[in-house]
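Rule-based calculations on the coordinates, nothing more; no lab input. All values derive from a computational prediction rather than experimental measurement. Cβ atoms are built from the backbone, for glycine too; each structure is taken alone.
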Structure 1
Amino acid sequence: MPETHPLLRPWTAPFGLPPFADIRPEHFEPAFTAAMQEHRAELNRIAASPDAPDFENTVAAFDRSGRRLARVLAVFQNLCASATTPELQAVQRRMAAPLAAHESAVYMDAALFSRIDALHARREGLGLDAQALRLLERVHLDFVRAGARLQGEVGRRYAQVMAELAELTTRFAQNVLRDESDWRLELQGDREGEGDLAGLPGFVLAAARQAAAERGLPGHVVTLARGLVVPFLTFSTRRELREQVWRAWTSRGEHPGESDNREVARSILRLRQEQASLHGQGCFADHALADTMAGSRAAVQALFDEVWPRALQAVERERRALQAMMAEAGVRETIEPWDWRFWAERVRQARYAVDDAEVKPYFALEAMVQAAFDCAVRLFGLRFLPRQDLPVYHPDVKAYEVQDAAGATLGVFLQDNFARPGKRSGAWMSSLRWQNRNAPAGGAELPIILNNNNFARATPGEPVLLAMDEARTLFHEFGHGLHGLLSDVRYERLSGTQVLRDFVELPLQLFEHWLSQPEVLQRHARHVHTGEPIPDALVQRLLAARRFNQGFETVRYTASAIVDMAAHSRSEREPPTDLCAFESEVLAAHGLPPGVGINHRLVHFQHLFSGSGYAAGYYVYLWAEVLDADGFDAFEEADNPFDPALAARLRRHIYGSGDSVDPKAAYAAFRGRAATVTPLLKKRGLIEDDEGRKQPA
């Protein structure tokens, strides 16, 4: 079978890319079966070795194992997220438990763990270099956190819990996708300013027209893609339609029937509490935070205490500005969540003379992609060479060979920018292969890194125009991509973004800062029709407006993080009977202002319930923002956003070191000290600036 099976035979495309055109949903189950058997055989050879355990025959060998399974799983997960079908989703449901059972069998293998545990006990006397010692410590902790110390009936129950969680998180994600795919609002009207189209600028109309065409419908359609929802809420003058879109967006996962996530999320919380209890922890948050930079709920709460009260003050200043604008327009309605963005946009236009209809022609998607590439060139000496000959999984995907300044290939970058049916919402980075120099056949493996966005497609032949926030999202995900591409470590387990969860967001949030640099805007933000660079006056208005509405954004984000921590900090075995009521009670207790809303409600909170990576961890974006705001201050202090010495330190210690170094030590090596929270508070306009002036609301 390996000679004929597209997932198991050698991949002969350039750079070892998968043969996407040959892969069918029915190929995955036999491929998983064969790859899991192969992985178990590799591990059995390690565990049963007659030689005494040493780093090379046990830890390095473990790092090399399971590569075929990893590559099949990477292809499968990427297709399920980016180009799924009912057939793929059926495979995903069937394989969730067997894959989880395999992982449990690996990490609860007593013979294998005994070798790793013995090495860990005498690790200081093994003469290992820093990276090998780090790998031993991380692998040992991986085993412990996956239940290696739990044997007998307790161990069997732990494995069962993890298998049930895998099935439930798969179902949760598919339910959200079903709700997003099934809903649409067909708009009535043929011309801008007419009927349901009232208030919508040309770029929103073009996106809605294209969304309709993709679904075989006439006219204009609003879907639940964020790239359509947010601009519709921002510009539509039809308040009743804004409310309809907002309610559809925020009620995903809350509808009775097959896609109802309320009991699914409760079951996940129940099992996570049992998982934590089996580890001897009082709640899942304590278990999750034990392996983070924060380390404890108290540290996370201290961050909330710094930000939340200031954000509440800022959002009330913003509310007064919105109410003044409404009064001026003769509107006496109470501000509801479907109103905030609409009136905030009018305040922004009045206060800063910044109008998306004026700004977006300077932010064409292709130009912003080139801007991100150019910043990587100037900082790190990279080149991104288009490779139309490389196999990709969808026509939207663009492939690039990434080279360093000397022309050596560093890896492959795949960028998939558009929303479409069968693709989950949001933006993310993933990998088909991690960089390492511990390949099974010897030598090095180059990374294959993917970026996914969900920008609304324009009418065929027309350029895709981005809002400033969308361009920032592109830079954000590209920062993740650079973290994978610039990885320079020996061992796969320590490669790329496989770092502590509250460190992983630093490289990409830091990279966002370069988008706002005037010299980057002058070079790349050119009018899509005239080619003229963005006017200096408009740049200054954009920079002046950077902190506008940050109280709103900070409250929405932090509220979601608070709800996450509250849901995972409960010590009771049973989760709340009504999760939606629990969510409302938590928000009321923290004084969430009316009319603001939150980023993600529990019933569709994929960060928390489509996997475990961000469970009790949604705070990490704020934690990383402390680091990125403080980190970019170094470039501002150097008065050069492309300072060569700083860029070299940034590449070596932040983008290149993966998890080979403790993250606090990595940050200190780049910055010369630990981070402080003050730059974050200034960046978001939550404290006074250096001149003692209150930042604009």
Structure 2
Amino acid sequence: MEQKKWELQIGGRVLEIQTGLLAGQANGSVTVRYGDTVVLATAVMSKGASKISGYFPLMVDYEERYYAAGKIKGSRFIKREGRPSEEAILTGRVVDRTIRPLFNSRMRNEVQVVLTVLSIDCENDPDIVSMIAASAALSLSDIPWNGPIGAVRVGICDDNFVLNPTTEELKTSKLDLILSGTEKKINMIEAGSQEIPEEKIVEAFEFGFNAIKKIASFIEEIQKEAGREKSQPALLEADKKIEEKMKSILLENNLGEALYDKDKKNVEEKTKNIQKILESYIEENYPQDSGKLGEVAEQVFEEVSDQIVHENILQNDRRPDGRKLNEIRQITCQAGILPRTHGTGLFTRGETQALTVTTLGSPGDEQVIDTMEIDTKKRYIHHYNFPPFSVGEVRPMRGPGRREIGHGALAERALVPVLPSKDEFPYTILLVSEVLSSNGSSSMASTCGSTLSLMDAGVPIKRPVSGIAMGIIIGQNDEFKILTDIQGLEDHYGDMDFKVAGTSEGITALQMDVKVDGITVEMLRSVLAQSKGNRQTILEKMLAVLPSPRSEMSQYAPRIITMHINPEKIRNVIGTGGKIINEIIDQTGVEIDIEDDGSVFITSPDQQSAQKAQQWIDNLTHEVVAGEIFQARITRLMNFGAFAEILPGQEGLIHISQFSQDRVNKIEDVVKIGDIVPVKVIEIDNQGRINLSAKALKK
């Protein structure tokens, strides 16, 4: 394979795409370099139809490699890189959500896109590079795909938009927005922001989309020069007359009426009965092909249902559950419903219900993050669980999947901007959202429940956060209708799922998926404008239950005392081999966390134990000054006086002349080891030695 290389200036750096060097047996392979970050993308399609039924079988795998950053995996015993990190899972999801809508949903060849990070410069995040690499690999391959797409990150530094900000710039950026799309439309959004108004967000969309068009056009030119001819995929289809008959059976048996029942269970029961009628028709008339035609029938059912929902909304403003287009389902909120947890919030919207529980821990409970890119600690963690009973299903519970991790990350990101700093509130905060019932928008329900839970726990958040899932229905001529608070059926048959979270001041998080080729900026502008009032309505419902964070934390939450000591005195608290700090912990029952800057956090189940430990550390680190008075314990006797301990680990000298106004001939005449003597500090010499006097207190 001939090696070729192409370059494009984007965001002040060179985007380089190379082919013909690596992975020559894949249907398509490229290496993409941006700065010194390099990603290998491969795209492979199976030769025949997959045995997997019911959907287009696309797999996207994002592979981190520690060697890319010149690191060896941190575990002492396991050096092989195994289960992907949450960051890797989230990046894989972003790529999947970007490329999946541009495949023919009737394709049944398995397609796998593997993204391997070969080099990372810690300035240019490999997620954007991976999205571009996946686009280029698919475009140059013979795999049928309606790309290419471009992808960018947008930040705001010093009130100016920054294209593809570096890792350092992101630390101070008010916005972290990932956008992808074709030359004509945006098809994926992921963002976290510091309460940025909707109008400014739309400007960021426009700014980023201009760069997306350049990248997509760049890849399209490469495809024309070096791309392979697209192959004919295995499609799930039957004779047109048979498919038309299937459609007529669905309509004759009132599929439209079944979909438009307000009760989710009734919809499921009615549609299942209609599907059985269609299955019976196939078995009676085409018994030899019933397997394949059964799967075709499922696809036809989906397409007819999609058409019914589109036509009803576009022509009649008629939603499946009878709501107006901008109407939110009934909302109920509760807080503090569990007796022993530190904070709880229960948020119910329609048939979607999320219970979020807050647990407060010590600074030592922070999560250690050790990945290819970063080594850091995380003091706010959000977990999202979606058990099978929430949708009335039976399936094994084997830990969170990609969807659960993605929804948890979204809810976490939505609340980060309003959390107090570690100085204000030193606790480690763990939120766990249990989705107890689901019919659309469970991630936004968990966001709202999390706000209530945090306030119930007494966490002094800056402002409460609410969230809403918005949908859109697009016609053949790009006419569209916006839907507020989409339920499951509207998510399934609609063209967009756009989750918007924020405060009364602005947006804190965004996430958008589409099932079409993309959404225009003007459509997005309208969606955000409508969502603003919707979020405020939800916020009012929440604040009616709990208007502000509770002034007192739960009696079962730990208490933390924060103090600062001279960093040079840290060794006094720790002691040789940790002897002193372990003694304090054993004697008081507290947890102690000390940071390099001298910050000390004492965590205890009760205030009395924490105060005892605080006094102990105060004594160990107290910097003595002249004039202070102590109850000193005699530790050593010398001919010229006695040494006395005034604080743990700190001794001073009482000269024999400083015991009495009268002359003392022998030190043993006035004190013995172990005596407690009131003393005053009379001097600290230039070598730091402490001189004490007992007679100074006898005047």
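Out of 1, 2, which structure matches 0.55 when FRET efficiency 1/(1 + (r/R0)^6) of positions 433 and 465 (r between Cβ atoms, R0 = 35 Å, to 0.05) is calculated? Corresponding structure: 1.
Using relative contact order in percent (Cα under 8 Å, 6 or more apart) as the calculated read-out, with 15 as its value, let me know the right label among 1, 2. The structure behind it is 1. When Cα Rg over 2.2 N^0.38 Å is calculated for each of the structures 1, 2, the largest result comes from 2. Figure out for me which of the structures 1, 2 the number 3.2 belongs to, where distance in nm of label points 7 Å out along Cα→Cβ at positions 185 and 297 was derived from the coordinates. Attributed to the structure labelled 2.
Could you tell me which structure in 1, 2 was used to calculate mean projected area of the Cα convex hull in nm², for residues 289-512 alone as 17.1? Derived from 1, not from the others. Structures 1, 2 were shown, and FRET efficiency 1/(1 + (r/R0)^6) of positions 257 and 625 (r between Cβ atoms, R0 = 30 Å, to 0.05) at 0.00 was computed from 2. Given a computed value of 3.1 for distance in nm of label points 7 Å out along Cα→Cβ at positions 169 and 305, which structure among 1, 2 does it belong to? Label of the source structure: 1. Any idea which of 1, 2 comes out highest on FRET efficiency 1/(1 + (r/R0)^6) of positions 121 and 577 (r between Cβ atoms, R0 = 41 Å, to 0.05)? Checked 1, 2; max of FRET efficiency 1/(1 + (r/R0)^6) of positions 121 and 577 (r between Cβ atoms, R0 = 41 Å, to 0.05) sits with 2.
Starting from the value -16500: which structure in 1, 2 was helix-only ellipticity at 222 nm (-39500 (n - 2.57) for each DSSP H run of 4 or more, over all residues; to 500) calculated from? Source structure: 1. To which of 1, 2 does the computed value 0.9 (distance in nm of label points 7 Å out along Cα→Cβ at positions 449 and 481) belong? Among 1, 2, the structure yielding 0.9 for distance in nm of label points 7 Å out along Cα→Cβ at positions 449 and 481 is 1.
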